[in-house]
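A.B. asks: Input: structures, listed below.
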Structure P
Amino acid sequence: MLLNIKCIDVGTNYCPCYLAEIGNCLVCSHLNGKGCGDCNWQGICIMNDFYWNGKRSAEGRTIIRTEEVSKKLIADNLLLLSAQIPSHKVKDFVHPGTFVFIKNDSFPDFYDVPTSVMDVDEKKHILHFAIQIVGPKTKALLKEEKKITIRGPYWNGIYGIEHIKTLENGYVLIITRGICQASALLLIKKLINNDNKVKVYIDPGSLGRIFIGDSLKELGITAIKTDITKKEKLNEIKSDIENQPFDLIYSGGGDLQHLIIFKIIKETKKEVPLIASNNNQIYCGEGICGSCAVENSKETHRERIYLCKAQFDYTTYVQRGFYNG
């Protein structure tokens, strides 16, 4: 195995998955055709679970048909949508990096679009979404019909998730832009619950607005408005990284933004881990369609990596050139 790859689904109810069944498991070398014990051990034996399950994949993600609780177009291209799900399922949607595939229920399955879970009301078991209207799939959600379909949960919306799970009593810098504000809220809540302090920069981007500001204020956080396209604003962020004792930095935005923040950290010579939003094309979420696949090769050895599932250090992600742009 050329990369220190982990799979986001290992140890969950969705492992072993369809990839194991067809011989393309990300982690287990026995289940991806190599036939040797070369796995990145994550605490369980996937092959053992596969055999115990009758050499079949585990049951797939749930498809939930529900009705919108609320839907509000707060800008020409920004929709806030909420939907209620069964109470026993809500705990699976609260993790940072959670996303689902959502669509208007009256449209065909290929209309479902990957969407970050912005927030969760666990008491009322309601999921909240912010959706940028950019094409036919998202425009279909503007229709008057209230019935929607939610497929999920999926958890690989952030690279470097292990840092989030383990960091306690730390100091974290959050830099997020545009629609990626939606993926920042659950992350910030998790960090605060683990007694971390958080500093937040938000660039409204093409949306032209900060839409998580009120939610942050409820958490005692006042976000700093920025514009990462301007050098003086980037210098402010660089000064913060140089002079503040950050334990972790999160970049939520496009891959170009990730690269900019990555280079700034290198320039400051600070040894601060960078975690980042997953911006790859995702259609099925299961590694089957191949839209998220990249080829990692070295000499004569090649690996096909499915970025909807693969977890690895963001430094590796940059060095291997897996980013878009």
Structure Q
Amino acid sequence: MVSVRAVELQIDGLPGPTHNFAGLALGDRAAMENKGKPSNPRAAFRQALDKAKFVSDLGMPQAVFPPHERPLLRELWSRGIYGSPQHMLWQAKLRSPELFYSVFSSSGVWMANSATVTPKWDSVDGVLPITPASMNTFLHRSLEAPFVYRIFQKIFKDVAVVHEPLSRWDARLGDEGAANHMRFSLPIFEDDMGGFNLRGLNLFIYGRRVDTPKEQLPSFPARQTREASVAIIEQHKIIPKQYLLEPILAPAIDAGVFHNDVISTNCKNFWMFHEGAYPAYEGFIQTMQNLFIRVGGILRVVVAKEKELP
């Protein structure tokens, strides 16, 4: 009998030489506050490598993605801007500063937004599915999807099904990848499964639905839609009772929580989040605990109170 070993792989991205602070991400308060400040691509590159080495030294399998192609001249070609690179970039800046800075952006360094991956043990057909994120809320992020799709295809072609990103042009399918997905599993320390239980519970967090009334929407963009999360669940053929969808509160988004991973984190059967993250969170916790019992374990939950973590 062939033994199967489950491996969790940490993947980091690298910023390229065009790394800059253009403040393109409305709702990301750090990005907005640092708009126009000097950047240091070399220092950012070294910092990313140092972080990857630190994680690797802890014993975590570590991979690093190359920087994205920047400036992305093909995006300018698709918009009818031709000529030498210098001429094209000059024309782009005249036409739209957002377009100009978007084709230079190094935001692809944030791998939490690269894709949603769910283990094959959570799928009805036993296939490992990967869906690169469309990130269609902002132009600069949407430019990353084709590159990520090609890289994932090359790396995982023999072990996974890599789906095409959800539509870049359909606002109903706003998907920001793993930053809005958490998987809970049992900690196992004395078997050949690499410390990960085969079955898991997948939690998908979204900021809006297509039919959300305008007055209930946050002032900042709610990047992840429920419709996109449902599409990924269906695409990945996740086993019923092994997933749950939950909205994030609009005030949290307006406070700068542009992704769920800004206000919530988990590891195996441990989960911590801020009390301002989800509506009626006491009932939500109970639902999660009941579902996790079906996986075979007890969910450990820590809720950070506003007075402890304002």
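Quick note: the coordinates plus some simple rules give every number you see, no bench work behind them. Note that the structure is predicted; figures quoted are calculated from it, not measured. Cβ atoms are built from the backbone, for glycine too; each structure is taken alone.
A.B. asks: Distance in nm of label points 7 Å out along Cα→Cβ at positions 173 and 205 was computed and gave 1.9; which structure, P, Q, did it come from? Present the calculation step by step, with values, prior to reporting the outcome.
C.D. replies: Values: P: 1.9; Q: 2.5.
Working through the options, I get structure P.
A.B. asks: For Rg/Rh (Cα atoms, Kirkwood Rh), for residues 85-260 alone, the calculated result is 1.02, so let me know which of P, Q that is. Kindly include the intermediate steps, with their values, before the conclusion.
C.D. replies: Numbers: P: 0.98; Q: 1.02.
The value was obtained from structure Q.
A.B. asks: Looking at mean count of other Cβ atoms within 10 Å over residues 157-164, point out which structure of P, Q has the largest value. Numbers along the way, then the final one.
C.D. replies: Values: P: 21.9; Q: 13.9.
Comparing P, Q, the top value of mean count of other Cβ atoms within 10 Å over residues 157-164 belongs to P.
A.B. asks: Out of P, Q, choose the structure whose coordinates give mean count of other Cβ atoms within 10 Å over residues 109-116 equal to 23.1 when calculated.
C.D. replies: On the way: P: 19.4; Q: 23.1.
Source structure: Q.
A.B. asks: A further question on this structure: Of structures P, Q, which gives -8500 when helix-only ellipticity at 222 nm (-39500 (n - 2.57) for each DSSP H run of 4 or more, over all residues; to 500) is computed from the coordinates?
C.D. replies: This value belongs to structure Q.
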